[in-house]
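Just so it is clear, none of the values below were taken in a lab; they were calculated from the coordinates. Remember, predicted model here, so these are calculated numbers, not experimental data. Cβ atoms are built from the backbone, for glycine too; each structure is taken alone.
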Structure P
Amino acid sequence: MKFIKDVAKIKNGSSNSDNNIENGIFPLFDRSKVIKHSNKYLFDSEGIIIPGEGKEFIPIYYKGKFDLHQRCYFIDIFSKDYLPKFLFYYIFYNNNYFSKVAVGSTVPSLRLRHIEQMQIPSTILEFQQHIVNTIGSVDDLIENYQKQLKYYYKIEDYLFSLYENYCEKINFEDAFLTFNGGVFKSDEYLVYSPFKLITIKNIEDLWLNTENISYLSKKNAISKYKLNIGDIVMTMTGNIGRVSVIDEKNCFLNQRLIKISSYSPLYLLSYLRKYKEHIILLSRGTAQKNLSLSDLLKINVYNSMQEIKDFSKYDSIFNKIIYIKCEIKKLLKIKSILLSKYFK
């Protein structure tokens, strides 16, 4: 075994949030999962980017010119005995190492030495290339599906922008149906079962993250809270207004989430995406934001019920979005199996 410091130079970023430019030329990486942009670059290289603080330390592989936040690290590999992408896959699989060595209780932080002292395996280049080719082929498929997803979201946005009719106005409660999640006791959660409890932590923007999921017993998996693939759910606490489309089976709806239904699921998804910021402004509270259902039900929808029903002629786009999401989930499982096979 070797250490990262033996094969790479660890470099700090120097930019901050003020360098973020919406239409900047170069990607600006910080601890956020959302890639920002900048009109300057600090590095022109191939390597691995690691956030220096936060709850997660998920690495990013990048090749080319990019800007880097001052609380991020760049692993610039100089050794000819290691492929950068091989090391990326190894670090990605073993990134829990960073959570273990991070310091600080409020905001866990990485120090330079923590990255330098991470052990890495010694293996021949031919085997590294095999691993890169195998997992990389799965990544290529995922990237292709993600591009398709962005394409369909653009079509959705375009259709919705043309369709809204500001001469018509009804309330949210007249346009859509809402259903509150159930109350499930955390002391009754199981280590594993087929029944997954969807909580606010699992709802990311347009993505259902079931990596850190809670499980229910068959007895506690109450049927009226069971979600179907294609159901749309939204957070009512914390990061309010986050929306996900259910793309896995055997999921159950927890409290402080609502399921929202419409004659046209594509119309509903378009509406929630467009008016997310408006919905957030309805929230109340200081330590933790909360959204009242009664406030949500009063906001305006700028189409008649008949127009919303007519919008369902475009719902094939929604079906394609669900199909792509399900395919991405399958590929991510395959990738996880491969990572475990090569690096466990």
Structure Q
Amino acid sequence: MNIRKITEASGHIYRNGRFQEGSISFHNGETVFIPGETGTMNFGTLIPLPVNSHTHIGDSFVRDEPMGDLPEVVGPDGFKVRKFREASEKEIYSGMKGSISFMKQNGTGAFIDFRESGLKGASLIRSIKARGIKKVILGRPENPDEAKKILKFANGINFSAVSDVNYDKISKIAQIAHEYGKIVAIHFSENVHEDIDLIMGIHPDLLIHGIQASDHDLRTIKNSGIPIAVTPRSNYFFGKRPDYSVFIKRSINLMLGTDNAMISEPDIFSEMSFLYRIQRSINRISPEEILKMVIDTPYSFLEKNNVVMDNSRYIYFPGRMVSAYEIVTRFHTLERSIVEIAAI
């Protein structure tokens, strides 16, 4: 979708976790919302560009089917690691560039990427030009010295899991990241249950998965206010069938991501639809709640961590009031465009 600049729009506008009738316009250098007012110019439904809160686009180049269970595919010496060893830098770069272009054209406003391969890997994704979409780069350093180099330009650090790495080393790296005022994120209890005390010991800002977490773990996470990003299509690919409503019932701040690009294309709208459908017959998660997972919660998380989002861009559905249900379940069938509320 190309970006079209407009000075104003009105109708059904998503703000602060719900749709509100009103108008939005560019005035004195900023975007202004006026509730209750609707006009005929650019009338329709608008939502802020959603965030894909967990990606691994580094493996976008992989074409072979990933066979085996989760450790065999994405473990420390699994299928993915072997593919990285065999691939050229050009292949990896081209794959990532394609995934970023796909997300941008699809209306994704930002993505939070767990980038492997140390300084080299973080530098490679940094080098990709990506106007119109925010790259939130979390590098994975081999040691504290490399962490300092990555943190000079990246938004933070990512770790695979406490069960995969030397705990003392990641504790030191996490401390350095916090000294830089950057994000610390880690996979947690995806395949097996992991010790929540070890997780909390590195003071993470973002957790990924948590589908094997105990009630005690979830209480700890809820009390900490740390958000969790879940990736339903990836979980199902590996035979995991969690009930994601348990996070919501525990009042945990939930975000949504697409995980490994070699497994699921980085389409946050397909992820939204999948989550709604699998939960409907178990413990329903409402379309409105799913929109919060890709807009409200990640926007708040990024703002808290000094990542500035462009609040002037929206996905615009022209001519009518589109429901949250339609957006979540039938996004790709709807007439839509990306608009920027700006001076022309």
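Ranked by relative contact order in percent (Cα under 8 Å, 6 or more apart), structures P, Q are topped by Q, which has the highest value.
Figure out for me which of the structures P, Q the number 0.60 belongs to, where FRET efficiency 1/(1 + (r/R0)^6) of positions 13 and 197 (r between Cβ atoms, R0 = 41 Å, to 0.05) was derived from the coordinates. Here the read-out was taken from P.
Among the shown structures P, Q, from which was the value 67, 44, 36 of Cα extents along the principal axes in Å, for residues 101-292 alone calculated? Structure of origin is P. In this comparison of P, Q, the computed figure 0.50 for FRET efficiency 1/(1 + (r/R0)^6) of positions 37 and 125 (r between Cβ atoms, R0 = 35 Å, to 0.05) is attributed to P.
Quick check: 159 is what I get for volume of the Cα convex hull per residue in Å³, calculated from one of P, Q. Which structure matches? Walk me through the numbers on the way to the answer.
Details: P: 159; Q: 136.
Clearly, the read-out refers to P.
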